[in-house]
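All of the numbers you see were taken from the coordinates with simple rules; none came from a lab. Please read all numbers here as calculations on a predicted model, not as lab measurements. Cβ atoms are built from the backbone, for glycine too; each structure is taken alone.
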Structure P
Amino acid sequence: MTIPVQITLPRYRDKPLVFTGERLAHASSRFDGQDRWTEISIFKTSFEEQRYALHIVGKSSVADEVDLVTTILLHDAAEILETLAREDRDGIEYLTRVARDALAEAAEADDEVRDAFEEWTSVA
């Protein structure tokens, strides 16, 4: 376990989210030569009710494009999975590679994330 630190996350059209906590994971879909990619970070917060923060950034190296930032506070680890899950045309839920990478890393650092991720992968 790491020592909690003050973390500041930018938010779209809102004040930055500032909290004491730790980063559990960071993953990126970027590969060489790619103009657009997604980065996902998962944090454990010091908040009593909203114990996790999910920070998703749609990044771009294209001129005149700005990064698309989403920062969400979540009550528990299951909500992280619910937020990151996508649905295909047949209604089957899945996780993108970058979401799986972030969750796998967070699962190594946090028991609640591990349990939620294992439950989700056993059902999906």
Structure Q
Amino acid sequence: MKLRTKPTARPSQRYLFFKVHAEEPVAFENLQGRIFEALEDYLGVSGVSQANLKLIKNLWDRRAKTGVLRCTPKTVDEVKLALALIHQLGDQPVLIQTRRVSGTIAGGKRSRLRNHTA
């Protein structure tokens, strides 16, 4: 029998929906490495562990260059700033723009669909 934690005991999370502006396609592995490197430079090892970061692989859209990064509510602003400080990915210049912060993945997707139709 699997024991589940109660919803009140689980740490809350925020999902940052972002877009990478680059001329060429961006590989998930390169992006993941560069994001965590930038976050470690800005937040430090302790800050990265407190942020409980996860770049969600199955939500990375290589063609649209959009993705989702999970973190804690207390570190949202620091993570957004660290993403904005990324200007280079390998040899190509890039810009990472945070599109939306949401408490659920479904809420972020709903808002993304609403923005494309408006």
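General remarks:
- helix-only ellipticity at 222 nm (-39500 (n - 2.57) for each DSSP H run of 4 or more, over all residues; to 500) from the coordinates reads -13000; which among P, Q: Q
- If you line up P, Q by mean count of other Cβ atoms within 10 Å over residues 6-13, the top spot, with the largest value, goes to P.
- When distance in nm of label points 7 Å out along Cα→Cβ at positions 78 and 102 is computed for each of P, Q, the largest belongs to: Q
- Comparison of P, Q by distance in nm of label points 7 Å out along Cα→Cβ at positions 46 and 94 - largest value held by: P
- Of the structures P, Q, the one that 22, 21, 13 was derived from, the read-out being semi-axes √(5λ) of the Cα gyration tensor in Å: P
- Structures P, Q were compared on relative contact order in percent (Cα under 8 Å, 6 or more apart), and the highest value belongs to Q.
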